[in-house]
Structure I
Amino acid sequence: MGKHTIDFSDLNVRFDDKTLYKPLPHQVKFHTSPAKYRLLGGAVGGGKSAAIIAEAIMRSYKYEFPITGAIFRKTYPELEATIIRRMLEMLPNWVYKYNQSSHLLKFNNGSIIEFCYAESDADVIKYQSREWDWLGIDELTHFTEYQFTYLGTRVRTTKPIKTKIFAGTNPGGVGHKFVKERFIQKDCKMDSYSAKDYDFIPAGIFDNPYLLENDPDYLKNLEMLPEEERKALLHGDWNVFEGMFFTEWSPTRHIVDDFDIPESWQLIMGWDDGSTAPRSVHVYAIDNDQRVWCIWEYYKKDENLEQAAHNIKEKLKKDGLWGRIYKLVVDPSMKRKNDQTGISSKEMLENMGFGFGVGEVVLGNNNRVEGWRVMKSYMSHKPYEEPMLKFFKSCPNMIRTIPELIYHKSRSGATSKREDLDTTQEDHAADDCRYALMSLDRLPSRFGGSNTVFEVAKREYKPKSSFY
């Protein structure tokens, strides 16, 4: 038998003159992008996994010396089914050796690919001593920002090369927020973030003629999905995605310019406590139709309760709201007494005047399932019907976090759309809203099940000058 040949010219993957991968135009952009961080995807069917596999192979043969890289997925079964099996089926036997117990693939030039997974934040610590020249991640939004950041610190080298991190993903999942901020919107607030280091290459089924030709029913199946999932998976819409908890959310229906609140409207306050995590406090106005308006926000971390309460009180006085609030509804955990002082957070707030009109701080109802049902009902709407819950533009953290929340997933990865959201996300504002809504003395007469939409009389309001 003659000498084996390896050829990656024109970004085609060829072994012994047999072409195993021929990139489509969007995959060429992915492979040739100079950015340190590259992301391919958006919609399904764009050939993300194939591009990740090809990039890993070509990168392993890129230099005259061997290099080491890693490919991650959330769980090992997913990794084996989508990456390992496909790569081993693609490569000729003479080009590699694979150790199944250690999940290491070694090429005949000495380069190594390590196949890895990380189901939880704690799982990434086991890779603490690794040094990778490159890192690939399939389904990036399935990983938390901490996992992504930590694994990125393991990409380091003494070789004369530039390290690279590349990934593929669809919208949705626990990492949706940070991926959208870094790659799509490019407005990440981290000090070390530089937008030029991140490149997003959109891709979907319409960019993949091979899939459309070989499996035309795949497109038909996507078109039959519910609207939100169809927007995310078929069209790669990052504003609506699979697993989104508040699918009722509509920026045009829920967000309004600030306006002066009539004196006849009742004001209540919701409070979800935190110190290292943000403390979320909002004021809600209930109008004559029992519609609820989120009109004021305090959202800050790294303060003790006494400092925060003082700052909130002064801000409310300055904004002319302190004397108008009827009651404060708080996180029920605030009833616990401090071991040193013997005073609970609830009592401390009462001592500082937060009992308001009812004379005491009210403990929130922490029935999460019922609370979310109520909140989703308030947010629901139809083309000619207004939602019962709206948000002032001056409440940016409420507006930012609510549409990013996703359904809880079990460790097996199964999504439960029956009950709760994923509490590892930034759910503080949603929690204080839930406490406030559950405490209302009188619910709208049209209030019903989670799918109920309230028909309300439209009212005219004169907004203040817009904050945006």
Structure II
Amino acid sequence: MRKKLLAAIGCLVLLGLTLPGCATEVEQLVALTVSSTVGGTIAEPGQGTFSYDAGTVVDLVAEAEAGYQFVEWTGDVDAVADINAASTAITMDEDSEILADFEVIPAVRYNLTTWSTGGGSITDPGEGTYTYDEGTVVDLLAEAEEGYKFVSWTGDVGAIDDVNAASTVITMNDSYSITANFESKYAPMVATGIWHTVGLKADGTAVAVGYNEYGQCDVGDWTDIIQVAGGGYHTVGLKSDGTVVAVGWNEDGQCNVDGWTDVIQVDAGKFHTVALMANGTVVATGWIGYGQCDVDDWTGIIQVSAGYYHTVGLKSDGTVLAVGVNFGGEIEVGDWTDIIQLDGGAHHTVGLKSDGTVVAVGRNEHEECALDDWTDIVQVCAGCRFTVGLKPDGTVVARGLNQYAQCEVGWWSSIVQLDAGIAHTVGLEIDGSVVAVGTNNAGRCEVGDWMLT
């Protein structure tokens, strides 16, 4: 009888009926299926299918692998609290299938725009705009055309390893625009000897006028010259490959420069020649009577100048060295500081300071060293008992012996470089023409038809 009663009650339950005073509760389970794309995984609740009581709030946590990032939840996402959040929750009101979507983190990319001035080009990476991933180290190579030289990189150069090197690298941490700058390696210039004048043309050739008994003006066959200097009776030329040529009187070996290499600047005294090497040392050849060639132990030099019988050298720290004759105190430069350019004359030495003022030592009979009132000077030259100075506006000042009108430069304008001889002064104008004043003995001032550009 008991068994029959229980069976009857069970049938009533199955039919959805209850007896008065009786209650029943049936639990409902729902399924959550979770999966992910390549690039990550689901840390909570894991990947697969899970059963929950209806209404359960389930935590969802998606974790990206290295190099990837979470994008969003897709699928049955109506009950997901925030489909764009890697850590969120879903309320389980029904069976659901959701997918955690991952993607590769896009690289940060920057643009490199490259340009060049006339006289060369950028061969690596080329010229134009190029796009690189952040942190990429990009090779830069600038190549000069014939007759030109690379000068520097300008523009957004903070990330360039060496702005003065034609071959260098740039690290792409931002977008940059850079320019490779070139200039003619044959910058026109003038130089004076005692009795002659030399000019360097923009094509690397040279011209000369004046006294030529020893062949000091025979420079017509010179090529690839980047600097010239006039001595007593000889002329010196520096070639672009760092070698040196010389013509003229060689009684004391002042023209014995054939073996010199790696030279970056030359100058000529009355009977000697000096050269600055790329490593900051100095070599000299010629008459050694006053010790003017005793420069073997010089280091750290950035400019040299040869007076008649003395040699001066400017060091990188702005101090000056000097050797040779000291009849008038022309080598007493030991206390000079902050010098940026210098020149040795016949019996005096002048130095240009970084503030545009000028100092001088040596004989001063004609006030060639009385230059305390000179200001705003950009180049100084020492002749024989006179001094000339170039100002930034292209005008020129002069002081000292004026017997041959070598100081009559007040009318000059547009001068960009000058030099002083024994009794004449020569100036290069901005258009490449040349002017000269002073004695014209042997035709040393006959430069009116010169056009060096």
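Bear in mind these aren't lab numbers, they're just calculated from the coordinates by the rules spelled out. These numbers were taken from a predicted model, which means no experiment stands behind them. Cβ atoms are built from the backbone, for glycine too; each structure is taken alone.
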Structure with the greatest value (metric percent of Cα pairs over 25 Å apart, for residues 30-173 alone, set I, II): II
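Out of I, II, which has the highest value for mean count of other Cβ atoms within 10 Å over residues 102-109? The partial results should precede the final answer.
Numbers: I: 16.0; II: 13.2.
Result for mean count of other Cβ atoms within 10 Å over residues 102-109 over I, II: largest is I.
Given a value of -1000 for helix-only ellipticity at 222 nm (-39500 (n - 2.57) for each DSSP H run of 4 or more, over all residues; to 500), point me to the structure among I, II it was derived from. Walk me through the intermediate numbers first.
On the way: I: -7000; II: -1000.
Checking each candidate, the match is II.
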Structure from which 8.5 was derived, distance in nm of label points 7 Å out along Cα→Cβ at positions 62 and 398, options I, II: II
Which of I, II leads on FRET efficiency 1/(1 + (r/R0)^6) of positions 126 and 230 (r between Cβ atoms, R0 = 41 Å, to 0.05), largest value: I
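Hey, distance in nm of label points 7 Å out along Cα→Cβ at positions 238 and 374 derived from one of I, II reads 3.5; which structure?
Working: I: 3.5; II: 2.1.
Computing distance in nm of label points 7 Å out along Cα→Cβ at positions 238 and 374 on every structure in I, II gives 3.5 only for I.
With relative contact order in percent (Cα under 8 Å, 6 or more apart) derived from the coordinates and found to be 14, which of I, II does the value describe?
I
One of I, II was used to calculate percent of Cα pairs over 20 Å apart, for residues 158-349 alone, giving 57; which?
Working: I: 72; II: 57.
Considering all the candidates, the number was obtained from II.
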Value 4, 18, 25, 21, 15, 11, 5, 1, 0, 0, calculated as P(r) over Cα pairs in 10 Å bins from 0, in percent, assigned to which of I, II: I
Structures I, II, by mean count of other Cβ atoms within 10 Å over residues 294-301: label with the highest value: I
